[in-house]
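What follows is a set of structures to go through.
No value in this document is a laboratory result; all are computed from the given coordinates. Because the structure is predicted, anything quoted here is derived from the model rather than measured. Cβ atoms are built from the backbone, for glycine too; each structure is taken alone.
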Structure 1
Amino acid sequence: MKADELISLEDRFGANNYNPLDVILSKGEGIWVWDVEGKKYMDCLSAYSAVNQGHCHPKIHQVLVEQSKKLTLTSRAFRNDQLAFFYKELCDLTQSHKVLLMNSGAEAVESAIKTVRKWGYETKGIPLDKAEIIVCDNNFHGRTLTIISFSSDENSRQNFGPFTPGFKSIPFGDTNALENSINKNTAAFMVEPIQGEAGVIIPPDGYLKKVREICTKNNVVLILDEIQTGLGRTGKLLAEEHEGIQSDLTLIGKALSGGFYPVSAVLSTEAVLGVLNPGQHGSTFGGNPLACSIARKALQVLMEEKMIENSAQMGKYFLAELKKINSSIIKEIRGKGLMIAIELKKESQITARKLCERLSEKGILCKDTHSYIIRFAPPLIIKKEEVDFVVNKIKEALSG
C-alpha cells in the first residue's frame, strides 16, 4: 500500500491527537530508518530517546526472541526468574537502594507522586491530604490527568478539568523561587534536569547542586525526572552526575528497554520507597519477565558498547559544528550530550515545523516544539561522519 493510502486510513480511523510528518516508516537499523517507499532517513529523534541504543539492536532483539519463547507474563502475584537479577543490576548501576518497576514514563511519575505523598504523611508528619509537590513552569512529565494538572501548557489542559490539587509551580532554574516556595506541607520537588519538551532548556551551572542542598535542609524529597535525560542522553548515565548529586527518587524509562518494550522505573532510597506496602500500588505488566530480560540486555549494551562515552564525545562535536553555522534566522543553539536544540528567530517567519519538513525531504527526521525550536536527539551510536552528514543537511535547509 502506498504512503498516501496509509495516511488516509490513519486519518480516517485514528484519534486526531498527533500531527506527524507525512513519513510512513517501516524499517529501522541503527540510526537509520526507511519509509514504505524505500527512502532512507537519519533518525534524529530516537523515539524521544527511547532508542538510545539504535533501532533493532541485534543483541536486545535476540533476548526478546529467546525470552518470549520461555515466559512473558506471570503478573506480580508470583515471582519470576528475571526480576531479582534486574533489581540488583539496576541498583548497582545507579547506586539506588530500591526499585519500583512500571511500564510507561507517565506511570513512573504517577508512582512517584503517590509515594512521596504517603512519605509526607507517614514520615514527615504532614497533615492528611495537605501534601504539596513543587514543580517547574514549562515542565513535561506526561499526559495523565494528574500530570496535566500541573502543566503550564494550556493546550494540554484545555477542557480536561477538574484538575488534581496539591501542586505548586515555580520558574525553572530559580533556586530562590524554590526556597521561598517550601512550607511545612511541602513533600517533594519534582524537576527535569534539562527540560526536553520545552525545547532543551538547560538550567544555570550549579542549579541541581543547590536544589539538592535546599531539599536536604528542608526535609523535602528531590525527584528527578530522567525519563528523557537519563541512560546516556546527556553524556552521563544520569544527568544528575554532571553536578555530582543524587536525588531521592529518580525516574527512568524510554531507553531502559532500547525501544523494544515499555519499561519504566522509580529508583529510590530505602526511606522513601519503603513506605509502600503490599496492595497499595502495582501493575499487571510492571516487572514481567519479558520486560526485565529486555531491560537487562538494553543496559548491558549501553555500558559495554560505550554508548554513554560516545554521547559525550559526539554531542560535543555536534554542538560545536552547529555553532559554526552562520545563519541570520538562528537565535540560539544549545545542548548537552546528544540532547540538542536549534531555536529560530520569530521574526524570520520560518517556523520549526517548516524546517523539519525541509529536513525530512533531505533525509533527516527531527521534531519541532513550541513553534520555533527544533530538537535533535539521534541514537547514541552516531559516528563523526554521520554528524557531519546531518550538519550539512541542516545548513542546506537553513539556506532554503
Structure 2
Amino acid sequence: MPSLETTYVGLKLRSPVIVASSGASEKLEHMRMAEDQGAGAVVMKSLFEKEVTRVAPTPRFAVLRHDLKNNKTFTFYSYEQASVWGPERYAQEVAAARENLSIPVIPSINCHTDNGWARYARMMEEAGAPAIELNLSCPHSSIAYSGGDVVKNMLGAMEIVRAEVRVPIVAKITGQLTTPVSVVMEVERLGADGVVMFNRFAGLDIDIEREQPIMHGGYAGHGGPWAMLYPLRWVSEISPQTRLPISATSGVAAADDVVKYLLAGANNVQVCTAIYLSGFKILRTLNDGLLEWMQRKGYDSIGDFRGRVSGAAILSTDEIRREHHMIAQVDAERCVGCGMCSRVCLYSAPQITDGKAVITDSCDGCGLCVYVCPKSAIAMMENG
C-alpha cells in the first residue's frame, strides 16, 4: 500500500491534503471533523488584529453559476474575513487543539501594526503552536488595503515575526504580483520555513437590477476549480528554485487536482471551497483518489513523483513542437450529426454528410472540436 505521509516545515503529516484557513477550521469541533476524515493538518481561520473584521456580514457566501451553453462552471464568492475571537480566546483554541488532536494545527494571523505582528506571533508560540501561517495576502486584509508598496508591507511583516518566534513560519502570499518568483526568494531570505501559493483574489459581482454589488456591497474573495491553473503554473516554476516547501491552494475539487499540484512540485495542498460545497467527507475522497492513482502508477511515496512536472519538464517557447502533426478524427458510431463541431471550427473542416460529421483536409489540428463535441465522438490523431 502506498504511503501518503509527508513532511511540512518540519511537521509530520499523514496526508498531503490539509484544510485551508477558513470557517471550516475555526473551532475545535470542525478541526476534529477534519481529522476524522483524514486531513494531514489544519490551518486555523485567521486571527485578525483589526477588530471590525471579526464580525462577518450576512449573507457572505454566493455560488455564481456560469452555464456557457451547458459547459457549466461556477465561482465560489465569499466575504468571510476573520475568526470571531480576539487573541486571548484564539490562543486558547490553539492550546485546546494541540491537546485534543493528533494532527498539526497551525494558527493563522493577520495584523496591520508592527506591534500586532510581534505580539500575536508570540502568543501563538506560547500557546503551543507547532508553526504559524502569516496571512500576508487575504483579499480583505489590512495589507491589501493599506496602500503603498504591498510587497514591502508583506516582507516587513515577515521580518518582524521571524525576529520574534522560533517556531516555523509560513508566508501565505498573493498571486497578484508582478514577479512571484522574486517574492518567494525574498521570504526565503528573510527566514520563512514555507510558503503558501496563493491566497484568493479579490473580485466583484454586480446585481444588474439593483445596480449595486451583491451581498455586503463590497469586494469579495473568489475561487473555484477554474482558479487552479494560475497557481499550478507558478508552483511548477518556483518549486525547483526554492528550498521552501510549497503549500498549494486554489481550485482543488478532486483527487486529480491534488496529483497535479504534487507533480508540479507542491509539498501539500490546502482545501477550502470543496469542503464548503461537499462537506468534510471530501477529504477522505481526495485521499482515496490519490492512493488509487499512486497504486495504478506504481508509486510507493509522495517523493517518488513530486515535482516530476516542473522546471525543465515544462517546455519553453522555443522548445514547443510547432509543425501541425495532429488532426481531428470522427468516430462515426458516436457522432449524431449535431453540427456543434462545424459551428465552432474556424477552418470549416467538419462537414455534415448523411447525418455524420466528416473532417476535411482543411483541419488545422487546433483541437477545439474535441472539447465541444457533446458525444465525445472526436479525437486528435497523428496526421499520417
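Here are a few things to note about the model shown:
- Read-out distance in nm of label points 7 Å out along Cα→Cβ at positions 110 and 286, computed value 0.9, structure in 1, 2: 1
- Which entry (1, 2) yields the derived value 3.6 for distance in nm of label points 7 Å out along Cα→Cβ at positions 22 and 366: 2
- If percent of Cα pairs over 42 Å apart is computed and equals 20, the structure in 1, 2: 2
- Which of 1, 2 yields 15 [relative contact order in percent (Cα under 8 Å, 6 or more apart), calculated]: 2
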